[in-house]
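Below, each structure is written out as C-alpha cells.
Every number in this text was worked out from the coordinates using simple rules, so none of it is lab data. These numbers were taken from a predicted model, which means no experiment stands behind them. Cβ atoms are built from the backbone, for glycine too; each structure is taken alone.
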Structure I
Amino acid sequence: MDTDKQTARGLADIEAYLYREAHLSAARRRLARFVARADDFSAEQKAELETWYLGEQRYVARMVTDHIADSISAVEDQHRVRFGRWLRGTLIGMTVITLAVIAGAVIAVCLLR
C-alpha cells in the first residue's frame, strides 16, 4: 500500500473515530439527563442501563459509519468507471484526430510533389 492510500485510510479511520466519539458523547449526555429525571432506578440499574444504552449507541454509530463508508466507496467506484469511460473516449478522439492530421499531411506532401 502506498503512502497516499495509507494517509487516506488513516484520515478515514480518524474521521470514523471522531464521529463515533461525538455520537457516544451525545448519547452519554442524553442518558445523564434521563437518569437525572428518573428517581426510581437503583445505582445498579442505572449502571446497567448506561452499559446497555452506550453499547447500543456504539453499535448504531458503527453501523452509520459503515454505511457512510459503503456509500463513499460506491460513489468512488462509480466515479472511477465514469472517468475510465471519459478517458477511453478522449483517447479514441485524440487517436482519430492524430490519424486525420497524419493523413492530411501525407495527402499534402503527395499533392506538392
Structure II
Amino acid sequence: MTDASALAPFRLDQGSESDPSHCLWLPDGDMEQVADVFEEHNAESHGHGWEGLAESLVRSRMPESVDKLDFGSEAGSFVVTSTDLKVLTDLAVILHSAFHDRELLGEYISAADPGLLLR
C-alpha cells in the first residue's frame, strides 16, 4: 500500500474491523490550490467537480472498480469510500498525480465525461 502521507493533500482514512469502509477525501482549502485549472476548462472546481472528475477517471481507467466505490462529496469536500482499500488507493494515486501536475489535471478535465463533470 502507498504511504498515506505520500498522497497529500488527499487523505486516506482506513477502516477498522468494526467499520471496514475506507475513506479518501480532499477538503475545500486544498481544492483551491488548483481551482483555476478547473475554471480554465469551464468545470466546477469544488467537491462535486472533483467527484465528477474522479468518477470519470474511474470509468475510463479503472472500469472494473466502478461498483466498488461510493461517492459522497459535498460542495466543500471531495469524498469517496470503499471497502476495497486497494481500489481506493489506486484512485488516490491517480488523483494525487493530477493534483501535482497542472497539465495532467487539465488533460483529465478536458477528457472527462461531461455528464459527470459539469461544465
Origin of the derived value -12500 (helix-only ellipticity at 222 nm (-39500 (n - 2.57) for each DSSP H run of 4 or more, over all residues; to 500); candidates I, II): II
query: Given a computed value of 4.3 for distance in nm of label points 7 Å out along Cα→Cβ at positions 5 and 53, which structure among I, II does it belong to?
result: I
statement: Candidates I, II; FRET efficiency 1/(1 + (r/R0)^6) of positions 61 and 85 (r between Cβ atoms, R0 = 41 Å, to 0.05) computed = 0.65; producing structure is I
field: Highest-scoring label, criterion being relative contact order in percent (Cα under 8 Å, 6 or more apart), among I, II
entry: II
Top of I, II by distance in nm of label points 7 Å out along Cα→Cβ at positions 13 and 29, largest first: I
Which entry (I, II) yields the derived value 16.8 for mean count of other Cβ atoms within 10 Å over residues 37-44: II
- prompt: With distance in nm of label points 7 Å out along Cα→Cβ at positions 45 and 77 derived from the coordinates and found to be 4.8, which of I, II does the value describe?
  reply: I
- line: Calculated from one of I, II, Cα extents along the principal axes in Å reads 105, 24, 16, and the structure in question is I
